[in-house]
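S.K.: Structures for review follow.
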Structure I
Amino acid sequence: MSNLKTQNPVDVAITEVGGQAQGSVQWLLEKKTCPDAPEITEGNDLQFFICGQEGFGQLSKDLRAAKSTVDIVCWGFDPGMEVERTGEAWPRDLRYGDLLEQLAKAEVRVRLLLWFDPRASRKQNSMPGYTDVPVSLATSPIQRMVQGDDPYGNPVRHDWCKAWWKRHGLENDRIDSRKALYPDHLQIVLRGIEKQAVKGLLAADIAEEDRPDSSWLSPVDESALLWNYPTHHQKPVLIDYAHDGGSKAVGFVMGLNSVTDFWDTAEHKIETGLRETGARSTWEGEIDHEYRSDFGGGDPGEAQKVAAIHGGNYTSIRPYQDYACRVVGPALRRLHENFENGWNAFAPSQWKTSAKDGDSLPPKIPTLAKDSAQRVQIVRTQAAEGEKTIKKLYFQATSIARNYIYIENQYFFYPEFARHLKNERRKFCRAWARLAKKPMTAVPNLHLFIVIPHPEDDGMVPRTFDTLTELGKSDAMPAQAGYVDEGKADQQYGNHSTQATYTTTFTDESGEPVSIARTHPVLDRPSLETLERTLGLKVSVARLCTSDSVEGKMAYREIYIHSKLMIIDDVFLTLGSANLNQRSMSVDSEINIAATGAEHAARLRGAVFGLHSDNTTTGDGGREAMPDVFESWERLANTNLDKWKAGREKLKGFLMKFEDRRSTNTKHAMNTVPSSTDGETALT
């Protein structure tokens, strides 16, 4: 039924009543059809955590218990971030930097493998206390221009972080182990990505269909940002992997970055001292971003913006939504191999190890009874090793979705993925109609839940719009639709685009207006009704927003979604560091965990739906219940949008219909941008 090379064809009969599969469904990648498929393991104990309080709380507990080794891979590291928080002023409790020093002092070997690029890391302030320390404008003009000031407005915190980096040997963009406080027990390695490897991975199977946008000699167009500023975006942790034969080994696969911006509670309070305090400029940037997202542009003044978006004068940085997974079991070997390969590629000779792929699993790794219904696979995007199994897994798993797909992701600008969903759905519908001998309109519906934030950077608006257009939701971004209709923005996707006519008007020599018809490439805009009629595809697009009374007035605040979560049919899930964009699938290093089994997928889906809907839309993932769950979800999202517009009532849960009213023809290929940075100048 599918042309995917990763598919291992099997005969599967789907009963019309109950939708139960008779036979084996291939959710994960298998060696016989995908030679680079990672090891599939059984007997793993998985725990899932929602948001930083839960995720970092459990990580802190496991780190405190470490006896021998701690291996951490980071996109960014903030030594002043409190992993545990009880107070409401910094330091609120245990700081991450203090915890690592405590472990090193106790002779636990801590290795920190950290992405660093002189320009991009300073732009994104991925290492507070170092990347926000001003560099010389004379010697490093670009770095200085993209660099921001301390985003937290706390000189005491800033100085403490500066001192932490200095005592561990970081200066002049390199680690000097001779100056490190604990060179044998707290080892920090900075790493980058070889740009030629990135270009090779873009073309590797599954090759990217859509060429990144390129402007003449632009250093910040889509192509330049992808090729020149790749990042290591992974964030796994591995503790005591080999100690006592692995008897206490535990690992984490996370979307959460080790930077204070990403710590929040699942309550997502509109204002709280538990979240980091932001500088005034950080709040101003948030208010401006939301105003432009909600109203399209203009600069009516600060007070008017706050009133228009029903905001408040907040002191804490914005709420964040994300996930983490704790792993105990044989899947830890893949986390170990991932760390050792990365470490040995960049570490100084005295810190390198002899570890290699294929080394035996430590004999005492805790393992549950094997169950073929509960399997785990660790997938990656890794240019240095030519691996893009995350993309293969996403395309493989969604090709066999039959009831629902839930996607909660920081970025959703990947038109190729949307086309893939429709193509696979089209194949299924044709086969179903042929075998069932019923009209296409009777095909069982596939319910697609998409939960995304307002695009963080204006340069992400076009691709987000194009992706939603493919899925019948172009009306969610009406200003960008108008921009395309007026010929101000193209949708150039090869033979997936068609030519449309627009009119341009100018004044001739005599002052008379002259209109000329021109053509440009655009995408078809199928309606939701058309997608449901022809593909049995029902689509919902929402964002998350919290609400409460602030200074005596009802206020609303977007919850920034940093998640990278997908759940399918209550039997499959994946989460980790990978966004749904070309960068995560074929450029940056990423790592995700994929798991099968209702015990994991159904339970997490129920928790997530309950959280977002205030427990009004949980239901179950079964075929009979899902139509009602979908309609309830949509009603709540629409009702909450109406409440936000009226500005008088608290929302029910966090779910809100997605709308964005910005328009642009500029395309940026961004990665993670914390709330404390200005996302308007793309350099990643």
Structure II
Amino acid sequence: LWFFMNLRLAFWVAAGLPVAFMGAFWLIDYYGNTMNMITMFACIMAIGILVDDAIVVGENIYSHWRRGKSPIQAAIDGTSEVALPVVAAVATTIAAFIPLFIMEGIMGKFIAVIPVAMVAALLASLIECLIIMPSHLAHSLPLRDDAQATSRGMRAVPQRLRRAIETSVDWTIERFYGPILRWAVTYRLIVAATALAILMLALGVVGGGHINFFLFPKTDAEYVLSRLTLPQGTPSDRTLAISKQIEEAAWQVNRVLAAEEQDPAVKNAMTVVGRHTSRSPEIGSHASEVTIELAPVEQRRVSSTEILAKWRELTGDVPEALALTFGTPEFGPGGAPIEVRLIGEAFDDLRQAADRVKAELNTYPGVFDIEDDFRPGKVEMRLALKPEARVLGLTLADLARQMRQGFFGAEALRVQRGRDDVSVMVRYPESERRALGDVENMRIRTPDGREIPFGEVASVTLQRGYAVIHHDDRERVVAVTADVDTNMANAAKVLADLEAGFLPKLMAGYDGLRFSFEGQQRETQRSINSLFRGFVLAMLLIYGILATIFRSYLQPLIVMSVIPFGLIGALVGHLLMGHALTMMSLFGLVALSGVVVNDSLVLLDFVNRAMRQGLPVEQAIHVGGQARFRAIMLTTITTVAGLLPILLEGSFQAQFLIPMAISISFGLMGATFLVLLLVPALYMLLYDFRQICNWLWNGTWQLPEEREPEKWQVAEALGVAQK
């Protein structure tokens, strides 16, 4: 700020940040939130956005002061001149965060603190820049511009530096931006057509799938784990032995990566037998989980994805395992990248269909850890009545009850012993209930009191049962899940291919079988739908605010035309930074919509003011563009500088926030050039359109507001672009 403005002015503009943050912290605490990674990201993102309104007000006060006004008069005139546009700019930014307020699903809860912090900080910043900062500037600016004053010794060095930068900025405005602006206004159709062509190209890149989209990015983790599921009833000793083999394979990764890593990549290992915390949690001696702690992300060259691939390769196949998966702890919302839920009544059909879906998924490169949530249970005895039993009056309930009473016991009486009740159970002697063959030796009592040998009235078979049967809306379901290597495959494309061909054919082969997509696909669709509804509401609010400020139905469209062009810069940023589009990227684009309209709003306000003072439209555009060049560039530079720490952060915690910072910073950089060139060209096209309509309606090219300017009005308007 000091490079472009007065040192004292730069200080008071920056001093508004603590005030804004105090307001944000108060509201964050009021809503019961805490200071965490998401909250800190919101504060860092706010640093660049918050100073925008202060820069506009401070730069305008500075401009009035450089024209020779006293500091008090410059503060009054400069603040009152831009107060309404600044309020509108803050209101549009707040409106842009409304979609994040009404976001549905897990992602909506995940980032709910961001709009709370941003809105509170913006409101506090607005009060500070319109009331507190002008008061400070009125009493801190010197009576004359220190750029014209002379100093000696060491004090002259910073003054000369700032004077050189000031001269460079003035030269850029007069010699570089001014001619380009005149060319853009003159050849406005070419400028508009070129911008539209670039926008269509960007949309084509997204629509063509050249940039992958994920709900939640896979980041370089510091912990990886393996989950093992064996058949139910497996002894814990056997489960532990296999888990130790998997753990030993993890330690072998260090020897394999010794040539690439100076320090061991695997630091610690921990094995837990009896449970694992997967998407389908398992509890019992047949389940285990091996967790590996890796070296911090900043201290190793090999990513956690590559380590997992090596670990999986070194472990090899485990024939006894029902499921063996490798992955990272599930810290984010969304579920499995691929989850196909099969719904039906016939369980055998569900199992067969699930096996066919798993076989089909196995044909896609990059799809791994394919499993379903069906788990076979323990071996059980299944009883069936013979036709003779029906004649004797026996039912399956009678058979089951007598079996339970004989082998488990029936309560004969309760004995009071102190404060406790003791149940007395009657059952067969231990010698007659020790073996499975004892079942066939038991006798079944008929309703008339006769005792019939078991083999005469019933048959028994040994089968493995079901550990669990999942239901959804009272219907049986089996879910097939899989993970995806994002470098080789895209989950959305895989699911789209399944939906287009394989799954409809599979459903046709089974009566009453249906499917649905769950996991990340369902969360993505739910989040995008709510985000779209919120975005439409935000655009309506922004349009209403702009229409009120400009008193026009068409000029707000010029300001809002910059919003889709922010996508161009965001896409370029994701390509340059090597990141895929995520849901956080979309959040950044939505938030960007309120930021990019601020610069064009203030620019058009200055053009309208110059035209009201009598300047011709082309000269008014030229004067307004030159007058707002400094403030527009400052707001972009400060916003990008505020987000720079996140863009350069390499820690694990910041990885999922980087796409949102990329969308805002690169989108704003791309939109800045469009504000400086496209908005003036579109304003001129709107003027041409109004002239044509006026000629068709009134028979004259001259619009009603056009008049011959007075000399003092021309001088006042031109004074905006001077100094």
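Each value in this text was obtained by applying a stated rule to the coordinates, not by laboratory testing. Since we're looking at a predicted model, the values are computed, not measured. Cβ atoms are built from the backbone, for glycine too; each structure is taken alone.
S.K.: If helix-only ellipticity at 222 nm (-39500 (n - 2.57) for each DSSP H run of 4 or more, over all residues; to 500) is calculated from each of I, II, which structure is the one that comes out at -9000?
M.R.: Numbers: I: -9000; II: -18500.
Of the structures listed, the value fits I.
S.K.: Which structure, out of I, II, was distance in nm of label points 7 Å out along Cα→Cβ at positions 487 and 503 calculated from, if the result is 1.1?
M.R.: On the way: I: 1.1; II: 2.9.
Here the read-out was taken from I.
S.K.: For P(r) over Cα pairs in 10 Å bins from 0, in percent, the calculated result is 3, 15, 26, 28, 18, 8, 2, 0, 0, so let me know which of I, II that is. Don't skip to the end; give the middle numbers.
M.R.: Details: I: 3, 15, 26, 28, 18, 8, 2, 0, 0; II: 2, 11, 17, 17, 15, 12, 9, 7, 4, 3, 2, 0, 0.
Only one of I, II returns 3, 15, 26, 28, 18, 8, 2, 0, 0 for P(r) over Cα pairs in 10 Å bins from 0, in percent, namely I.
S.K.: Let me ask another. 87, 64, 43 is what came out when Cα extents along the principal axes in Å, for residues 191-542 alone was calculated for one structure; which of I, II is it? The partial results should precede the final answer.
M.R.: Details: I: 87, 64, 43; II: 100, 51, 47.
Traced to structure I.
S.K.: Here's something else I'd like to know. For Rg/Rh (Cα atoms, Kirkwood Rh), for residues 119-246 alone, which of the structures I, II scores highest? Please report the intermediate quantities before stating the final value.
M.R.: On the way: I: 1.05; II: 1.32.
Going through I, II one by one, Rg/Rh (Cα atoms, Kirkwood Rh), for residues 119-246 alone is largest in II.
S.K.: Upon calculation of distance in nm of label points 7 Å out along Cα→Cβ at positions 47 and 303 from the atomic coordinates, which of the structures I, II produces 2.7? Provide the component values of the computation, followed by the final result.
M.R.: Details: I: 5.1; II: 2.7.
For distance in nm of label points 7 Å out along Cα→Cβ at positions 47 and 303, the value 2.7 is produced by structure II.
S.K.: Any idea which of I, II comes out highest on distance in nm of label points 7 Å out along Cα→Cβ at positions 95 and 207?
M.R.: Working: I: 5.1; II: 2.8.
Going through I, II one by one, distance in nm of label points 7 Å out along Cα→Cβ at positions 95 and 207 peaks for structure I.
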